[in-house]
Structure I
Amino acid sequence: MTTAANLSDGQSEATSNVEKRPFLEGRRMAGVGMHLTSLPGEHGIGDMADSATRFIDQLAEMGIGVWQMLPLGPTAYGDSPYQPLSAFAGNANLVGLRPLVELGLLSADELAPLTELPTGWVDYGRLIPMKRALLARAAAVFEARADSALRAEYEAFLHANGPQWLDDYALFRVLKTAHGERAWPEWAPEYAHRDPGALARAREQHREAIQRTRITQFLFRRQWLALRAYAAERGVLLFGDMPIYIALDSADAWSNREMLMLDTSARPSHVAGVPPDYFSEDGQLWGNPLYDWNHHRRTGFDWWVERLRHAAAEADLVRIDHFRGFEAFWAVPHGAAHARVGEWLPGPCDALFEAVEGALGKLRIVAEDLGVITPEVDALRERHGIPGMVVLQFEVGEPDFDIGRVPENAVCYTGTHDNDTTLGWFRGTGDDTRSAEEIESTRERALAVTGGNEATIHWDMVRLAFSSPAAIALAPMQDLLGLGSEARVNRPGTTQDNWRWRMAPDALTPELMRRVADLARLTERH
């Protein structure tokens, strides 16, 4: 099984030496951003089966060496991968069904109803109950008829993950269902407050459902490791994403509430967010509970070490969302209507990264360092040799922008999952907070900086990113395809109709793939 060593650049070097080592050992690489859910496929949502391996083949053919995706955790309200029910578990919706047929856990006929779901977007309301029923059926067959080799794999998975996170997550998942999917602070008190006798009775009462959850998580991990191994064979690095905060409604908060700023009723005094920014004049009110960093210091940051160990086992690179929260974080009073009110409080700074590096070595982490970034945040990132991000949609409109000044120790994006597509951004057709004058000014600057034209601006921006000095240049798939605002993945500050876009099965044409490959060669990123 893959371990944290895959992300490690060495266990013993001091931070001062790590800083001098170039990101990716000086290689220049090209990347594509697209979440697994956005892959084409026959069962209503992108997953880890054949469509994922076909996509890896296409990336390899284009000379693309990095595939960035969103967090892989189980989603709940709003379907957001940034509010997962667990920092360790996998999203069961991503389990491929064809491999389960090959294992004899399902029949091909059982998959037929899913083929009637939409192909261009994810209908979560119809998908989730259908897929949940199929996975429960597959788990029941597994329990009854799995062969000795597969069962041995499963027992090894239980041994490695049960005490760490799996046992708590499985119990949490079934208790959440038993309470009508309500958040755990709203459960019956004996369950919300983890009364040992009540939990013991629940484990016995829900034994079969708990077992099905464990098996589903095993099937997820088995498919993910197979996909990662295939990507490695084809020379494609998997670039993961880790939210800095956990959701209050998560197995982690339920079983480790002492690590959060919660009172005895599980009520936070303050919640996470950011002050007004590019995305929202009211700021962004995320609502996540904040960490009790004093508790983490007292425990040697053990939970963070295990979280990053797990992330290292999943991906070759990991982006940490909202990196600036490690230096200082925006605390909004619980119950506030917006994030304009709040205050900056100090984060753990170097102590966290020193603890992680001492336990795991220097990891290949990328900092999401967008928004209100101070010299102190930059200094923290640079002290630990962590690359940052440059997003061209934010940069090209600045009068002094120069693509040649983009750092080598960085990932240069045309845009991210939180942005409109480049075409939508250029045209100002999405839910845009810019004035007409600002949109026009940005368009003029983008055309001047890229030397392109209105018809090809999406490609001109990709070419600009690829020509930068950054170690990785990365474009969302929508920008390679030249799609508009209709293909946007997420609109920050909203909870409706996000995370639904899917790529058409024939979107990546041979002509487009050759064009991407030619650009990767021309910019020495192939």
Structure II
Amino acid sequence: MTNDSANAGADTGRIIMFDTTLRDGEQSPGATMTFEEKLEVADLLDEMGVDVIEAGFPIASDGDFEAVSEIAKRVKNAAVCGLARAGAKDIERCGEAVRHARRPRIHTFISTSPIHMKYKLQKEPAEVLDMVRAQVSRARAFTDDVEWSAEDATRTEHEFLCQCVETAIKAGATTINIPDTVGYTVPDEYYALFKMLIERVPNADKAIFSTHCHNDLGLAVANSLAGVRAGARQIECTINGIGERAGNAALEEIVMAIKTRADVLPYATGIESTMLTRASKLVAAATSFPVQYNKAIVGRNAFAHESGIHQDGMLKHTQTYEIMTPESVGVAKTSLVMGKHSGRAAFRSKLKELGYDLGDNALEDAFNRFKALADRKKIIYDEDIEALVDEEIATNADHIKVVSMMVVAGTQGPQSATMTLEVEGKEKTIQSTGNGPVDAIFNAIQKLVPHTATLELYQVHAVTEGTDAQAEVSVRLSEDGRSVGSKAADPDTMVASAKAYVAALSKLMIKRQRQVVAQPRGPEAKIKGI
């Protein structure tokens, strides 16, 4: 059996992507995945080009063993890796779990820092060196692809770390991982650590060096790339950066940093970047860990722009504010998020996208109404804008308009509504009661604008989610065989109800007038007033 992973890294520009979402990622409190979810994630990681999949910690539980074993059997391209401590039982259990893999790997580790050796292992440095030799040798009995890690390497004394690395390589380790276990290091320091090891360890050229960075100081990705610049050719990372405490280096950030900044990072990965968003969503769903909105690459806002200045620039040329295309990471398109910071140019563009072509005056009216709504709602969805513009178009043709309204509702009836309408340019006000607030509103409209129309439909639904969602009200009125419908939206359901009813009534008025114009003139002609 050959060490395919090590050969892949022999090319100094090729970075081996080692994904530990299913092991280190699942160790995040509350992120446990089911057996089926682990298989689904592993299949996608293999499909997108991950080189090594660390599938779990086989000795941790029977469930973990079964998941690693099944992943080893089904993965087609990636090496499948299991994690093992220095003990014989750990390594044997791991070897058994990965033995069916096309490319099996055992990843074994031991602590090397003074604080870990003293308080965790309670062993002297010489004893730890013997354990390094023994654990790697034992792992080589199962596979020739053995990775050894110096836990808490960044807080380990350099001389002792060199001895451990040299010992592990002599015993047969083909990959040497230098983890920043507690997220303590900084890029320059991590760079210097790798340079020191590669230059000082006599047999360093016989193994691939690997980074494994935690994000406690928010430096995991920067540290990983610093390690690569110093000579590391494997990066250990997770989808969405999940992992213990503050998480790990995020795979999607590393991939796109290398792809976007090839001028200063002249490396390559085998990852299909257009699958990054899909992988992010799958892992978020499987672990029930939501992705923060402003997360780099895969966050909801990563390709979203609300500022009017930014939106204007984006409409003129996308590279004014985007350094990569959304399509390159599997996002359909850039999103010009409509909110209180949006400008007219973005609003006009959004309307065209939604199929509206308004004149200057109608556009200005709609934009002002949009701004007013944006002050009341945190998020403006396309459905909000459609409802707003539909209402604006109807309002411009209306003979009746809602000027103001006050509704009294509660357990002590009767409910009442004080309504002011503008009818044919004249304002009229009345107060009415009803069996509920909506009935009171409709009764008030009936008194202000007498009519014989019958209410055929009254329907309410939320345009979008959330307690501040706009209510969209649908009303259908019928009269003399004529039936008209109208919709109105407003964060206040009662206001939306009044507007929808009035809009429908206005349409009936227009129909009547058209019918009157079409009737013959003479004594028999009768004009039915509204």
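Laboratory data are not the source of any read-out in this text; all were calculated from the coordinates shown. It should be emphasised that the depicted structure is a prediction, and the values quoted were computed from it without experimental measurement. Cβ atoms are built from the backbone, for glycine too; each structure is taken alone.
Structure above, values below:
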| item | result |
| --- | --- |
| Structure with the greatest value (metric relative contact order in percent (Cα under 8 Å, 6 or more apart), set I, II) | I |
| Highest-scoring label, criterion being distance in nm of label points 7 Å out along Cα→Cβ at positions 232 and 328, among I, II | I |
| Which of I, II yields 0.05 [FRET efficiency 1/(1 + (r/R0)^6) of positions 224 and 496 (r between Cβ atoms, R0 = 30 Å, to 0.05), calculated] | II |
| Entry that produces 147 once volume of the Cα convex hull per residue in Å³ is calculated, selected from I, II | I |
| Among I, II, structure where distance in nm of label points 7 Å out along Cα→Cβ at positions 360 and 384 as derived comes to 2.9 | II |
| Per distance in nm of label points 7 Å out along Cα→Cβ at positions 216 and 248, the highest-valued of structures I, II | I |
| Source structure (of I, II) for FRET efficiency 1/(1 + (r/R0)^6) of positions 72 and 104 (r between Cβ atoms, R0 = 25 Å, to 0.05), computed value 1.00 | II |
| Value 1.9, calculated as distance in nm of label points 7 Å out along Cα→Cβ at positions 424 and 464, assigned to which of I, II | I |
| Per mean count of other Cβ atoms within 10 Å over residues 480-487, the highest-valued of structures I, II | I |
